[in-house]
Each structure stands twice: as structure tokens, then as C-alpha cells.
1. Which of the displayed structures (1, 2, 3) returns the greatest value of distance in nm of label points 7 Å out along Cα→Cβ at positions 66 and 146 on calculation?
2. Suppose distance in nm of label points 7 Å out along Cα→Cβ at positions 34 and 242 works out to 9.3; of 1, 2, 3, which structure was it derived from?
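No value in this document is a laboratory result; all are computed from the given coordinates. Keep in mind it's a predicted model, so treat the numbers as computed, not measured. Cβ atoms are built from the backbone, for glycine too; each structure is taken alone.
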Structure 1
Amino acid sequence: MTGDANAARPAPVGSGGQRPALPRRVFVTGASGFIGRAIQARYRGLGAEVCGVDLRPDAGWDVVAGDLGEAGAWQAHAKGADLFVHAAAVVSNVAPPELYRRVSVGGARRALDAAIAGGARRFVHLSSCGAYGWHRPPDADERTPITVLSGNSYQDAKAASEHPVLAAHAAGEIACTIVRPSDVYGPGSRPWVLIPLEMLRRGLFFLPARGQGVFAPVYVDDLVDGIVLAAGLEAGSGQIFNLLGVAPARAADFFSYHQRWAGRSGKPRSFSTPVALRIAGAVATLSRLAGKPSEASRETMLMLCKEHVPSMEKARRVLGYEPQVDLAEGMRRTEVWLREQGLLPG
């Protein structure tokens, strides 16, 4: 449903009325994932050929199988794409550290090699606002130092993955752009829709900071608008952009939608942060012993008790980026998708 709606959206208009250049052919890593498929759908809707790589092939989208942790035949599939969008990453707070190093960090260089060999003119790398770490200052912007020592493997890997991209641009290997999305949600979102809903149904979901942590939701179609602008405007070359949604929200308000979808009233359970961290630590230990790691980890708790969101002033000023879908509308669309997929009662 969202793929269709996303594909039907016209190309966004940039700052000063500039229209982003549209590529003839686009290659996307992580092409079958939540964000990767949304990128493919938008560019296909704008008339571009799309192709890509994921762990499993998908002939309907010209996606070949490949592991970004290793060089391989998948890299040759990028030949002829003038835009290369690197969306693949390990999206978890509990994956083994070696997996982040091999895929999220090492995969960036292998993606660059494929883009350069294939003749791409622009390389867009999806990092994350998580690269600022847990203790970000108010209104952190693209000049704010990022972290590689937070202790959270996801955040540290996202920060480290930017280095080969910036180095490639500085060396003149290929024109690069980095985008840092905030908390991307919408139909198909695993971390911010499917996992919380399942945990609520099992009675395992809870929030730190009494639910008052600041969340920065960005609806996936708005994020793709920002990517199209960053990739297609010359002003985006060599730049980093934070891409956020219409407005921040308290975690309790964001997840109250999931609470209702799970058939519960009110807001999700919440605790003080010290108590939530102790509970999450115990859950993580029991989950490891059972051989089923849970995302209800200390790292997730720390992500959900942040006090500030980054600034997106630069994306507004340089790109003309302006998100359109507020939380109520984004959750309405997400609920429609959940019902269409049979994940909620009809």
C-alpha cells in the first residue's frame, strides 16, 4: 500500500524552486528492506529503472542476491546505474559486534567499489541520527561530532560507516552524499512498528524515562523525498543532512498507537530509566540463555530516553526539504497497511 502511494508522489521541489535531476537507473543496497524498497518504488514511479542487491533475489525488482559483507558478483549488477543508494545495514541493538563490523562498516567500502566500477555519478549513503549517540546536545547539527565510542554497536557502526564515504568523496573517487534519518516508521518498519507491536501483544513492551523520552519519527515517504533531493541537487554533493519528520513526539505518545493496535487502552507501561535498565538487563540475560536475543535491551532503553532531537535546518535551507506527513496521518496509513496484511483484525 505505501509502496504504491510512495511511487505516486511527484518529485519534490528543492530550495528556490530547483527540481532535482532524476537518474536513468538506480541501484539500491538493502533493496528488499523497508527503506530500500520505498526508495526503489519512488524512483520507479518517477520513471527510472531500478535494480539492487539484498540477501535474497527478487526478479520483479531486478534485485540480485548478495552479501555486503563480502565482495562478489552482486557488485557487477550496479553497472550502468548513475545513482547508487547504499541503504543496507544491520538494524538491531543486539546483533553480534562482528556482524556490524563486517556488514555495516565494511559493506560501505564494498558498495563504493561497486558504484565506482559501475560508473555511478552519485553515491548516497544512509547513516543515522543515531550516529550522534545517546548524549547528544540540543539541536545537534551536521557539524556536531559523532560517536564511535557510545558502547552501542548500532550507533557506533553507523558513525564508523561514514568514514569511507567521506574519504572517497575527498579523494575524488565519486561524488558522495550522506543522509542521517531519524526514527523512520511506516508500513513494513521492523524496529518501530512490527517489533513493538509483537512485544506489546506478548506483554513484554515497556518504556524508560516514564515514557517521556523524546522520539523523532519521520514517515518513510518523507524520508524518500529528502533522499531524492539530496541525490538530485548539485548542492547535496559532498554534504551531510539530518532528515527528520514534521515534529518530535514523546515515546509514550508514539507507542500509544501500538498499544491500541494490540487491543490495550491507555499508554504503554513505563518505568524510571534506572528501573527500565535493570529490567532490560534481566530480559537480555534470559533471552540469551534461551538462544533468542530480545530487542528489549539496555541499548534500546537508552535510545528511548533521549532528551533532544537533532536539527534539520540545513536540509530545509540547502535542499528545501519539508516533511509533509504528521504522526497522526503516518500512523493512520500504517494501520491501514497492518490490516491489509492481516496483522490486525479487519
Structure 2
Amino acid sequence: MNDPHPIFTRWPESLPFSPLAIVAVIVVLVGATMSFYTIPAESEGIVLRCGEYIEKVPSGLHFKIPFGVDEVTTVPTQRQQKLEFGFNTAGFTNPDQIGDEPVLEKSMVTGDLNAALVEWIVQYRITDPEKYLFEVRDPGLTLRDLSEAVMREVVGDRTVDEIITIGRQEIEDTVLARARVLAERYQLGVSINQVQLKNVNPPEPVQSSFNEVNRAQQDRENVINLANGEYNKAVPRARGEADQKIRAAEGYRFKRINEAEGDVTAFNQVLEQYLKAPEVTRTRIYLETLGDVLPQARQQIIVDDTVQQILPMLPFPGSADVAGVAK
């Protein structure tokens, strides 16, 4: 009869350990290896024992019951994460960062029934890992759907010009406030920190026409700004000149009034003296007037009305002989 197969032979009695002991050692070693785990920085660990939540542990080295009794889920609670809508960035680590159909995500209808392509980013942080893992079945996807619904609602209440030009900041603030309220209502366990619009464009078939309209509007704004600048320069200058002329006119008015009042006062004083002594006052006025007029006049010759010939009486400048003949 042939020897049995080697695998069915008895364990040699010369060996010091039995098979059960070796298996037990292996199990102990594997269990010891599985009993320790490390939570990376910027993260927290959620420990489940037989599927039931036990505790939350910080980053670092920890112990657990091996062989599937304790399960640990790592949640990056201190890391700023983001969701991208309408576009994808390479090298992402968050599985919820990008969507399945970015073209459909960014296609929206505005309040004035125009089409627009809206790309935006939502930045958030996990603040309550228990709610994030257990209150909602798929919190990342729920947050994406929530953010997209709020953005479509806000864009649908505004015109395409507001979305592309002047209303971007107001849209970001409105979406951020509404998304925070909904995230709190649904108990997602996240804190939404920022909503940022990236590229907002009209659809490609009408993009060239829309760009021409934008350029025309920008040219109009530039012309208005230039006109306002000229207005701000011309109007203050005109007002200054008007104020200067008004002050000059007021000064001239006060001067004429003061001069008139002075003349009235002087006339009243002269009249008072005239009433007391008319002849004396008349003579005095006559002499004072001649004293003012004669120094300003040229050489004058005053003759009697009986003189028939004025030539012999004129002095001839020149030599003394000529003067003697004249005499």
C-alpha cells in the first residue's frame, strides 16, 4: 500500500509548536497590526462599533478593536473644500468636487428669458462630521444639488446684463446666504464659506453679438464719464466766475452808495452855509472851483470885451528886440 499524501501526514512530534499555536500567533500578530490606526492632520475620525457610532477622535495614533468590530471613517474637518460647477479642474482630491455633466450645470435661463453659461465655485468646510455622515445619505451630492438649485433660482430672477456686468457681487452674496440656510435646514454638517462666480458668458452662437453690445455700452459709459468730467470742470469754474462778478458788483454798489451819501452830506453842509451867507458861499464856491480848474487848463488869455485887436497884446517868444517891438 502506498504512503499517504504528505499533506495528510501527522504533524511531526519533534516540532515545539502545534499548528493551532502557530495560527493563534498569526491571528494575534494580525490583530495587533489592525488594532492601531492613524488619523491624518486636518481630519477627525468617526469610530463605529458593530455599525453603531461610538466616538469622535482627533488626528493622531489611536487604538481600535480589530477584525471589523470597530470601523473608522476619516473626515477632513479642517480642510477647505470646494465644488466646481460648469467646469473641471485637474488634480482634485475631493470626489464631490466635479459634476457628471458640467455643460448642463452651467446652462441657465435668466429672468429676461435669455440664455447664459454660468460657472461658479462653492467653498465649504465640514464642521459636524456626525451629521455629515449619518443625517444625509450622500451629503456631497446633496450639497451640489442644493447649490445648483439656489444658483438657478437667483439667476432666474435677474437679467442677463446684471449677471454678466453689475450684479455679480450681489448674486454671490444672495446665493451664499440662501445656501447656508438650506444647509442648516437639511443638517448637512457643513459650513459654506464662499460662493464665487467665475465665467459668465452668453451661448456661443450669440456671443459675438453680445460682445459688440457690451463694447457699445462701455463706449457709452466712457462718453458719459468724459461728459461728467467736463461738467465737473466747467460748472465750478463758471460758478466761481459768477460769484466773483457778483462780489465785484456788490462792492461797486457799496462804493457808489457811500459816495452818494458822502456827496449828499457835503451838499447839505454847503447848503446850510449858503442859507446863512449866500454871497460869501457863492464867491467861495466860485474861487474853489477856479482853483481846481485853472491848474489843469492850458495857457489862457483873458481880455476885456472892448479890445478890438488881440495881436499887439500877445507876447512873442524870442529875443528882447522882438519883445520891444511888440510893446
Structure 3
Amino acid sequence: MNILVAGGAGFIGSHLIDSLLKEGHSIVCADKLVMGDKNIEHLRQDPNFKFYEMDLANRDNADRLFSENRIDAVYHLAANSDIQKGGKEPDIDFNDTFLTTRSLLEAMRKADVKKLFFASTSAVYGEMPDVKLKETTGGLMPVSYYGGAKFASEALISSYVSMCDMSAVIFRFPNVIGPRLTHGVIFDFIKKLNDNRNELTVLGDGTQCKPYIYVLDLVDAIVKLTAEFKPGEQVYNLSVKGEGTTVTKIAETVVEEMGLKNVKFNYTGGDRGWKGDVPRFSYDISKILSTGWEPKFSSDQAVRQTVKDALK
């Protein structure tokens, strides 16, 4: 297929492009390079890879992609990926997360492109600490601008699927980690410990516990579940098996892998790292497991491997 990967220069998108190229697809990548282009430097000479630097919130830009290329399917990963940053500047999520969705859906409608993968998030559920979250769980009330923009995007996709007879696969996944990671708790801990190897500031009380999925496990699921686009809309919770990982456990893992000893953890206090952060949640992933996909890494294993990746 000829595939448009929106946000393809990002952490997840670049890994996805690697896998799709190996599957024999031709890729058009569009990204405004907020994080630079280092993730796709190795693809520049690939004859099946074409790159556009552009802001996809601009509808003219999105239309241009479809007028200049024959697109069979869209993998939409263009979004603000830094929830803390978006919490300080709401326009980031509105522009980079929601308006990109609107632009791409309209461009798809006009070009009669029917196949869409959308990268959503556990943040659409809001804060439900005592609920085993299923794809059918109702009463969703996102508590961050990021979650709200993703939730609004899902609603818009649902309407286009109905009105334009599209096929959409939506993944709601938690924290994604692995090689090429550019921000997040692991990245921050390593940076802080490189600056001060004796003390580490930890946001919250350290008991925040979330599942962390290794990026190659996620990409494997995306490729597997989009090998065939079924009619209508398919929504999947995607995560690891077993429990999540606490922030304190992440800090201990980073300290251990860096070979440090007697590091003092200074907790800022409270049950979360920042306003809009969801300190804990639990997923039901039976639906995606029923497809035959399984993650290779547990949450703790994904954290440790990511620390090793980052320290290479």
C-alpha cells in the first residue's frame, strides 16, 4: 500500500515507518519536526520513503499530500506528545492533536481514502482508579487538554466513519517507551542524575503506578491489526500484561542501571506529578489479546530495557 504516516518523524511514528517499510509498503511521512528529524535520518535515501515538513493542522497542507500522492491508508500519529507542556499551553493540544485530525479527515473525505489508523490514549478515560477500563467503559471525562483533544478526535473519527463509510482502527495506549524516547519520566530521571548523581527530585509521592509499553510491542500490534482494515470502527485498549510500574520503581531502576549508589530521592509530594496527570489506572486488554497479539515485555521489563537503550 501507499501509506501516509502523519507525525512519522516522532518517537512512535518513526518506529512504525521502519516496520511498514519492511512489510513492503511505500511511505509518505508528514511532520512539522517539533523534535527534529533525527528519527528519520536513516530513511532519507530509501526510495520508498518520501518526506514533507509541514503543519498538518493547516488544511491546505493536508490536501496537498493527497493531491500529490496516491494514498491508500493513513496512520495518524500527529499530536502533541508532551502532556505536561500541553497543560501549560492549551493551544498546543488543540492545534497539534485535534486540528490535525480534522484536516486529515477532510482531506481523506475529498480524496475518497477510506482506511485510517488513529493513535489515541488512555487519557480519554479520565480518572477512574477503581474501574477496570474496557473499550466500552462509559462516562469518559478526560482531565487533561491532551486527553480532551484525543477524545474529541475519536468522536470526529466516529462521525466520518459513519458518514463516509470509512474503516478506522483506534488504539488507546498508555505510556510508550523505548529507543528514540525524547521526554518523559525515564528521560527526565537520567538527565537529572547526570546533573546531580547524589540526589533525585521525584514528582508526586512516587506511588503513581501506570503501565509502560515498549514501543516495538506497540508497533507490532499496529501492523498486525491493520494488515486488514475491517468495515467500520474498531477500538482497542493496548497495554502490557500484569501490573504497571511505580515512579519510585522507575527511579530505582535508573539508579541501578547507571551504577549509582546511595542516591537520595526527594519527593515533591501529592498523589500525582502535575495537574492533569492520572496517577493510576488499570486496563482490560482481553479484546486485543483475543486477536493473537501479545506483548513481549512486561511494564517493569519495558522500563529497564528503555533505560538500557537510553544509556547506550
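1. 2
2. 2
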